Structure formats: C-alpha cells, structure tokens
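Values in this text are rule-based calculations from the coordinates and carry no lab data. Being a predicted model, the structure only gives us computed values, none of them experimental. Cβ atoms are built from the backbone, for glycine too; each structure is taken alone.
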Structure 1
Amino acid sequence: MTIKVHPDIESLSPYVPGKPIDELQRELGLSKIVKLASNENPLGPSPKALAVLAESSATLHRYPDGGAFKLRTALADRWKVALDQVLLGNGSDEIIGMLARAFLAPGDEAVLADNTFVIYQMEVTAAHGKAVIVPLQDGRHNLAAMAKAVTPRTKLLFVCNPNNPTGTMVNATDVETLMAKVPDHVIVVFDEAYVDYACDPRFPDTLGYVKRKRNAIVLRTFSKIYGLAGLRIGYGLTTTEIANYLNRVRPPFNANSLAQRAALAALGDEEHVAKSRALNHAEMAFVREGLAAHGFQPYPSEANFLCFDVNRDGRAVFEALLREGVIVRHIHGSWIRVTIGLPEENRQFLQALQAVLGRQ
C-alpha cells in the first residue's frame with residue numbers, strides 16, 4: 001500500500017531534540033555526562049513547584065481543569081490583562097501551531113528569520129502556508145527587512161526575542177518602528193521564551209501592544225528560567241479576539257494538571273528566578289572568556305546560551321565533544337550553541353573543548 005501525503009508535509013524533516021543523557025551513556029558507556037544542549041535551567045525547578053508536585057498524585061485519575069482557571073488568573077493578575085486574554089499551551093510550541101492552524105489558509109504567508117526557532121517554519125508549512133524567510137543581520141532579526149517582506153497575503157510575523165539560537169536581542173526602538181509599519185491584517189508573534197534572562201534595559205515592552213489592542217501575541221514559557229521543561233507548559237498573552245480564535249483550535253485539557261499546579265507555584269517563587277538569573281549572568285561571563293581564549297567570539301546573548309562559530313566543521317566538533325561526555329547543539333555549518341550550566345559543568349565543557357581543538 002502506497003501512502004500519499006501532502007507535498008508540504010513530505011518536505012518537512014522531524015524536529016531533532018538535544019541528545020538525551022541516557023542515550024549517550026548507552027552509546028559510549030560514559031559515566032559523567034554534561035548536557036548543555038537544550039537551554040534548560042541547571043538549577044532545576046523551584047522548590048515550591050517540587051513541593052506541589054509531591055502532593056498532586058492523588059488526583060491523577062481526574063482530568064485537569066480545561067480552563068486552567070487558577071493559573072490563568074494568576075498570569076492575568078501578574079501581567080495586568082483580562083482572564084480571557086490568557087491561554088495556555090503544551091509548551092509555547094503548541095500555541096505556535098494553534099496560530100498557524102487558526103490564521104493561515106493555504107498559500108497565506110508568514111514572515112520569519114532564516115536562523116531562528118525551527119518550529120515556526122515547521123508549523124507554517126504544516127498548515128500549508130508559505131514561510132517568507134528574511135536573513136538575520138549580525139545575528140539579529142532585521143526588522144526593517146521583515147516589514148518590507150509583508151504582502152497582502154501575510155498573516156503572521158514571528159519575532160523571537162531573544163533569538164534562539166543566536167541569543168541576540170532587538171530593542172524597543174526597533175520594535176516600535178516595526179509595529180508602525182506592519183499593517184493591521186498581520187498578527188505579530190513575539191516569542192519571548194528567554195525574556196526572564198534578559199538584562200538589557202532597552203528590551204521592548206511588547207505586552208504594551210497587546211494592551212493597546214494591536215494584533216499581537218506575546219509567548220512565554222515555564223520551560224526555561226522556571227525549570228519546568230519536562231512538564232511542557234507555556235502561555236500566550238493576546239487580545240480577546242485573537243484568544244477567542246485560538247481557543248477554537250486548542251485541544252481540550254492541553255495543559256495537564258501537574259503542569260498547571262507546578263507552574264502556579266513556580267510563578268510565585270521570585271527568589272528562585274533571581275537566583276537562576278544571577279547564576280546565568282555570572283557563568284555566561286566565565287564561558288565567554290573561555291571561548292575568547294580560543295579565539296571564538298560568541299554573539300552577544302540576552303538568553304541562557306551562547307552561539308559561536310568554531311571556524312571548522314561544526315558537526316565534527318559536536319561529535320568530538322560527545323565523546324568527551326559533553327552534549328552541546330550543532331546549529332549548522334561551523335556554528336555551535338552551548339547552554340550555560342552549573343560552574344562545574346561549564347568548566348567541563350571548556351576543558352573538553354580544549355581537548356577537542358588540540359586534536360584537530
């Protein structure tokens with residue numbers, strides 16, 4: 001039997017996540033492995049979230065609150081928006097898929113950068129839309145070029161800020177110029193998964209556009225600084241109208257009960273967030289210095305990772321680091337991305353990198 005599939009789906013490649021620690025242990029028989037590939041919080045979840053999880057097993061036979069009232073109310077209070085402007089996703093990835101399904105008809109366009117979060121293009125293509133790719137400029141979104149790429153068929157425009165995988169930021173002035181040029185028929189998607197790590201005072205207040213009823217949505221996640229990547233929960237803040245359409249394609253019970261409870265607890269643990277941010281800031285400076293000692297110049301990063309050009313076969317460096325027990329992310333060509341970990345993890349990475357470079 002021959003299976004027929006739409007050419008758009010045929011053209012897609014499956015998403016390849018960072019290699020799990022267990023898999024590398026099985027393959028190479030290594031006992032000490034450091035994973036710095038998936039931009040996870042090395043401190044783990046908030047202790048308050050862990051305490052809630054320990055108490056939640058008694059109700060696992062019940063479906064979760066499909067409307068996630070408590071968590072959505074807390075998020076609405078935190079960000080000073082109405083309850084019906086908040087929606088949850090199984091990770092913010094799922095909300096990206098909802099946007100594509102809700103707003104793209106076949107042939108409609110979505111504008112995005114050429115070196116950004118791969119899920120944008122994947123979801124746009126799966127919805128039979130057309131991804132209009134705009135090159136980065138010095139590792140940053142070229143917002144002026146993205147605005148020029150908008151046509152009457154454009155329905156979505158994605159801005160990943162800070163950008164994954166480069167870690168770079170577009171500032172408030174650049175975003176204001178973009179929003180002045182983007183027509184009303186375009187929904188601007190501000191994906192801010194790493195916003196809690198950003199320290200630059202010029203970071204844009206994108207939620208202000210939502211509050212002024214512009215066609216925009218701000219995506220956030222509990223997977224990064226909150227340390228809940230394994231529970232898969234993210235959220236979007238948008239206008240009531242946009243949220244209403246997204247809820248029409250949102251699967252029922254898409255935010256599980258453990259994720260809702262842990263996220264609610266984590267949201268109130270400002271101490272853990274501050275500790276995570278401080279660790280990242282200090283250790284990023286250390287890793288940056290270590291890379292500079294080898295002549296590498298990472299992009300300026302407002303996230304929890306560094307992206308740099310190894311000036312040689314990046315795949316070969318990635319694989320050699322695996323054999324040293326260090327998992328990083330090969331982006332493409334000669335480019336590598338490394339997550340900022342605990343002090344001992346970062347030292348192991350730099351030692352492994354020195355050993356690898358010494359053999360090449």
Structure 2
Amino acid sequence: MNMNMEEGITTENESAPRYQAWAKTWGIRAAVVFALAICALYAFHKISYAMAHESTDDAFIDGIVVPISSEVKGQVTKVMVADNQYVKQGDALLELFQEDFSRVVQTKESSLARLISEKQELQATIKAKEMGLARVRADMDAANSDTILADKDFQRAMELRKKEVISQSQYDQAEARFKSSSARNEAARAAVAETEASIEALNAQLTTQTFKIKEAEASAGLAKLDLRRTIVTAPISGRIAKKNVDVGKYIQQGQPLFSIVDESNLWIVANYKETQISHMKPGQVVDIIIDAYPGVTFKGHVDSFQPGTGAVFSLLPPQNATGNFVKVVQRVPVKILIDSKPDPFCPLWPGLSVYPSIDVSDKVR
C-alpha cells in the first residue's frame with residue numbers, strides 16, 4: 001500500500017511540471033499572436049490612413065504680421081509697450097517730440113487766419129464798390145435824361161434860330177447845355193464801366209484768395225495730421241514682436257520699429273508636390289500635427305490653392321527654354337484653415353513647423 005501511494009505521488013509530481021511547461025508555451029504563443037494581431041491592426045490602420053491622406057513636412061503656420069513704423073520723423077520721448085506685450089487696436093504705442101510739429105501747426109493756422117481776414121476785407125470792398133456802382137448808375141441815368149432833354153431843346157433852338165425867332169445868344173445857350181449834358185453822360189458811363197471793372201478785378205482776387213485759403217486749410221490739416229502722427233497707435237490687436245525702439249532714439253519716416261502679430265487670425269501654408277494635389281479639393285478635413293506640440297492633433301480644412309507654383313512667384317522664376325532642362329517636381333502652396341479652438345497650453349504662432357495630413361477621399365467638410 002505504501003508503494004502504491006508513492007507511485008501516485010510520483011505521477012502527480014511529474015504531471016505538474018509538464019502542465020506548467022505546456023501553459024507557458026501556449027501563453028507565449030498567445031502573447032505572440034496577440035502582439036502580431038495588434039501590429040497587423042496598427043499597420044492596417046497606418047496603411048489605410050496613408051492611402052486616404054496626403055501629407056507633407058514642408059508646411060508652416062502663417063498669419064497677419066503688421067510691421068509698425070512712424071509716418072513722421074523725430075525723437076522718441078515715450079514708449080508705451082514692451083516685448084511680447086498684447087495690445088488692442090487703437091492703443092498708443094510710442095510718442096515723438098511734439099514741439100516742432102505744434103509750432104508748424106500754429107504757423108499754418110496763423111497764415112490761414114490772415115488769408116481769411118484778407119478775404120473778408122475783399123468782400124467788404126466789393127460790397128462797397130457794388131453800392132458805389134448803384135450810385136454811379138443812377139447818376140448815369142440822370143445824365144442820360146438830361147442829355148435827352150438838352151438834345152430836344154437844342155433841336156428846337158436850331159429850328160427857331162433858322163426862323164430867327166430866338167436870338168443867337170439863346171441858341172448858343174441851348175447848344176452849350178446839350179454839349180455839357182452829353183459830357184456828363186459820357187463821364188457817368190465811364191464811371192459805371194470803371195466801377196464794374198474794379199468789381200470784376202476784386203471778384204477775381206476773391207476767387208484767388210479762396211483758392212489760397214483752401215491750400216492753407218489743406219496745409220494746416222496736414223500739419224495737424226503730422227502732429228497726431230507723433231503718437232503711433234496700433235492698427236490691429238495683437239502681440240508686440242521684434243521691438244527695436246527706445247526712448248531717446250531719433251527715428252526716420254518709415255523706419256521699422258516693431259511688429260504686431262495677430263494671434264486670432266492664423267492659417268497654414270502647406271507646400272504640396274504637384275503630384276499630390278490631384279484629389280485635393282476645398283473643404284477636405286485636415287489633421288494637423290505641430291512639431292512644437294508632439295502628441296497633440298489639431299483639426300482644420302482645406303481653404304484654397306495658390307494659382308501657381310511657388311517657383312512662379314519667386315524673385316527669379318525659372319525659364320526652361322534652354323536645351324539643358326531638368327524636370328523638377330514643383331510644389332503648390334495650399335492654404336489650410338485651423339478649426340480647433342485656441343488652446344492656452346498650445347499657443348500657435350506664425351513660423352511654427354507643421355505636418356498636415358489631408359483626407360483626399362470624397363468626403364468634404
């Protein structure tokens with residue numbers, strides 16, 4: 001009986017290691033099969049994704065970058081911003097020395113006031129001349145009436161003298177009155193003509209003076225505009241970049257001082273090979289990976305295509321008219337808009353490298 005018990009114990013002891021070896025072998029096989037299945041599934045996903053998407057590493061973020069410069073020259077007296085500071089549209093950025101511009105404005109305004117005073121004086125003179133014209137015209141009408149009456153008296157005196165009804169003295173008096181009234185009539189006409197000519201000349205001077213006033217107003221307006229331009233304001237909202245101005249510096253008109261980057265209006269320019277764009281169309285979904293934030297995928301869509309390759313718009317576009325032509329695959333810039341909401345932990349800036357993948361299947365956003 002003891003021998004049977006020892007044989008049973010021996011059999012059980014031998015079967016346990018055999019079972020453990022079998023389990024270990026099949027466990028390893030199952031793990032390998034599972035790993036191969038995972039790899040196959042991952043490879044299938046990658047292959048199917050690659051077949052349905054077009055990608056490129058020649059892409060970057062672009063946006064609105066506004067260079068800021070002064071429209072007038074002068075010495076900087078105040079700088080209100082610092083590097084990387086956020087500013088709103090209309091905020092004051094810096095101020096130039098204003099005294100010179102203020103004096104110019106005062107001079108221009110004084111000249112304008114003098115010209116306006118001269119115009120008012122001319123208008124008063126014209127008004128006085130017009131009143132004098134009315135008087136000399138009345139004198140001319142009276143002289144004309146006297147001349148007509150004197151002429152009639154002289155004609156009657158001539159008839160009466162021929163009949164010897166009146167004396168020679170009376171005839172001479174009638175003739176003298178006629179000649180005198182005729183002279184006064186001519187003098188009155190001359191006075192009217194002279195007054196009209198002077199009024200016409202004054203009106204011409206008034207017209208010239210009006211043009212002078214308009215020029216002076218324009219000049220004063222430009223002077224005031226230059227004075228306002230001594231305070232440089234932000235044309236857009238954004239963040240200050242490349243600040244190159246400090247208090248005390250003398251800046252020239254148009255000199256670059258810094259730039260403002262509009263972080264709310266960014267897009268991606270992806271330079272795809274011409275062999276990749278055959279199935280692309282606006283509206284297709286884009287997966288965006290940014291080198292600065294590995295593991296984070298942004299979403300976007302194709303907006304438009306540049307009407308020409310990048311080489312066409314280069315400084316020296318290629319001229320392939322010679323016999324040593326070598327065909328080079330061209331790249332077409334594709335504009336991609338970012339649909340993902342801004343992430344404060346993953347800020348986007350112009351110039352960052354991007355790896356976009358466009359879904360070129362028939363699906364359109």
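Annotations for the structure displayed:
- Source structure of the calculated read-out (FRET efficiency 1/(1 + (r/R0)^6) of positions 64 and 304 (r between Cβ atoms, R0 = 35 Å, to 0.05), 0.75) within 1, 2: 1.
- Distance in nm of label points 7 Å out along Cα→Cβ at positions 56 and 144 - structure with the largest value, from 1, 2: 2
- Relative contact order in percent (Cα under 8 Å, 6 or more apart) - highest-scoring structure of 1, 2: 2
- Value -11500, calculated as helix-only ellipticity at 222 nm (-39500 (n - 2.57) for each DSSP H run of 4 or more, over all residues; to 500), assigned to which of 1, 2: 1
- If semi-axes √(5λ) of the Cα gyration tensor in Å is computed and equals 107, 28, 19, the structure in 1, 2: 2
- Here the criterion is FRET efficiency 1/(1 + (r/R0)^6) of positions 80 and 128 (r between Cβ atoms, R0 = 35 Å, to 0.05), and among 1, 2 the highest value is seen for 1.
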